[in-house]
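In structure tokens below, several structures.
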Structure P
């Protein structure tokens, strides 16, 4: 099958589940559409490792999502993103996960890679249909891949991984070692996303130390830094009225960290997790985190908030989060903003910001 046929199949799948934001899609990328027939996350369900590092094809949507704040030997700051998405076209797709017939296989895969500097932003995208053997996730040993892009572990766990991606104008090859535990987001991995009860299973590894090489148009740069991996799967992670989200992963200079998000709908829904310096995690009750957009930037014809105020009174936190490069737009099949940020105010640090639905 040629590349054009594969691409046409992929787009047919995207349109079928509404991720291109057509007239019938609900929420960003259709993620607010009904989950009828798919598995739905349930509270008080223990996560299992290493099994949950692998795919969950009975759920409609899933991702393996890594961001990193890096510093080069040239003294410059950089950010990278590597994400693998899996979507099921129809319920019962677990029966077709290993079906080699591309016409009946229900899984579609999408990879995104980004590299951000203070002056430039690069991204690329990879697409595949299940059954081709060129995209997927394996648990033992851990491996997530699409084409030659890969996130590969040295064992069943994800405490040591190698990360690689390349595009027309950039590449990166990075080694990651975790020096802290996995963090179960929400209630032991059950993360509520709306007042109506939409939810996902969600855990993170926010403690990676990184070393490796970036390839830029002007040449290679050796880098070191910190990384954050998010794992999430669901079948309807948004309520029908929620148009998108603003997600923050922040690393403070005192060793603490915070994941926080707001989902934009008829009402604003906020939640997150506070992570102590020793890696212990405390979930934030819905609504205790306040997010305020302070200024916007015109990016690809859209007004995108690139400077924020975040307040968490229970931690005496009042900070400003500002994009390192306001033009970090991911012009992919479903576009969004993704880039490194700097933190000032009652705490200082670095992190990453993702914004969808603008």
Structure Q
């Protein structure tokens, strides 16, 4: 058997070698010749899997180590009898960490109290649900919009998009990219919807770049129709609009879901799915270990001047992830979009950290965010 794997997918080296010939390649370099005699592919978003790549191959399964699957021509793959899988929810904790850090950064930069603000969450799946829980832990009012879930579950928990546009102080997007149908999300945020946003709203997009009309967003920011924006995804990646980057509060190169934990979850899913399809005995495989945080214990007693519980939560969140560092790297080197993604450093999620000396109010927030807590006497 032969398996082709994107070389940037972590923890895969040596896993399949006892049973298969394994080729590791940059995702953009995986081509027809490479896959012609392959039985399986493990890819990321940078490999377009369609008839052009696979028509003359013997590939039986494609595992994408990603939450999204718009790089897979699923209609053609189904017709060709090629199984495909993605990894829904694999990086939900990582994106929640990113959005939580962004919310706290925005509060510090623009000086509002998050507890007085409304967060609109568009798309309440694996990621959106965790963002909702985090925002509520921080004391925010939260509005939910998810038409597919609303059709299945009823209207009680959900609000129409127009209400989110009119009432949200911050609007965050967590939808898949769909280009047709009733739930089309391509350019869901466009010149019209941007014009309906509440004055001084801030937009966060960590879903897919094409969900937002980047040209319309740039004009809205230039015209000061919005207070600001946090963008991790861009139309035309890796060629992000330099003018739009300059107008954002936070700009990063599609790394919101790039925690070590999220990457490991995606790899586990891919390895197990490929193994099942090819009859390889790796149904319970997990990586041997994940790198530990450099400073896994957070002592809030070291910050006596910080007394507000949300601000204390911000101290802990910033300890785990300094979102401004990623912004600075990308803002200063936008031409290195792919390099910054491929060489992203170690980031562990909240559950890898233990907090001590938190007062009860801060402790409740941090526990709800997923931190481990040490009870104080």
Structure R
């Protein structure tokens, strides 16, 4: 098959959807399919691998309902789209987050391929009645008729789509490349110095300020514990000032890290912490941490709650409750029996999200959709 993966976000900027699209391309091509990523062109592509990439339109900052500011396609010349589609002749176009302006809509209205849509984002309940209805819905509804099959990565991600259509939604979770995130046996002993790791964008919804407040309480009980914060974003300076105000010791802001640096940090960490407040539909970062043998404490948002099944529920905490948050981190760091129970659950659990299994599901759906179009 010839497959186009349409990503509305800047592929030169880190993000879960971008990583998923990249990994899908690698896996699909490894199976002999011809794959292109279709995405807006970033302002700077000098350090970007543009192989197998088609740029359509330029990038512009867009303030999303989640109060994030991704770079998305601002405008694409319709004639250019027609030329690309005619030249490439895709069997399948797979649109990730088709509700994000404006690339997907412009391609969908001209596509003669089978069109698959995947919804990733879980939108906050407080915005469902305001921003979504007023802004997103009038944009999204008209494009649904061009889509042959709908998928969502989780039930929280499907919630918004279910309010717009009664057509079937295929639940296909995000996958983890277990070769890129191999299991590491972390040598944990009660007296070792402990390291807590956060990796993600430094913006309000990620809840890092609550991690800092809880960590200040934890450090009062265990002065040697350290916190490593990897990632950049609009709140970095504010968070660094908050760490100073709280008189936190042993906290390091790493800024942007490469995949290799991220893997080194995961291997050295004792506990991975992601206190996201909302806007998480799945929790891919949790699965990546679990795949590498890390213990996890995470925010109790709907997306994380959906993926942290069974014993994994022990990891979930209300990030705004600093006392409970600190206690949960302390227990996960210091109780060997709990650690063993949790790791005995997480190691086999994460295997069900191995990328080959996820790609199998998408390929089956592509074939079904192609067969339906021909009949």
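Throughout, read-outs are computed from the coordinates displayed, never taken from laboratory work. Bear in mind that the values here come from a model prediction, so they are computed numbers and not experimental data. Cβ atoms are built from the backbone, for glycine too; each structure is taken alone.
Numerical summary
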quantity	calculated
Source structure (of P, Q, R) for distance in nm of label points 7 Å out along Cα→Cβ at positions 154 and 346, computed value 4.0	P
Entry that produces 37, 22, 19 once semi-axes √(5λ) of the Cα gyration tensor in Å is calculated, selected from P, Q, R	R
Ranking P, Q, R by Kirkwood radius over Cα pairs in Å, for residues 178-225 alone, the structure that comes out highest	P
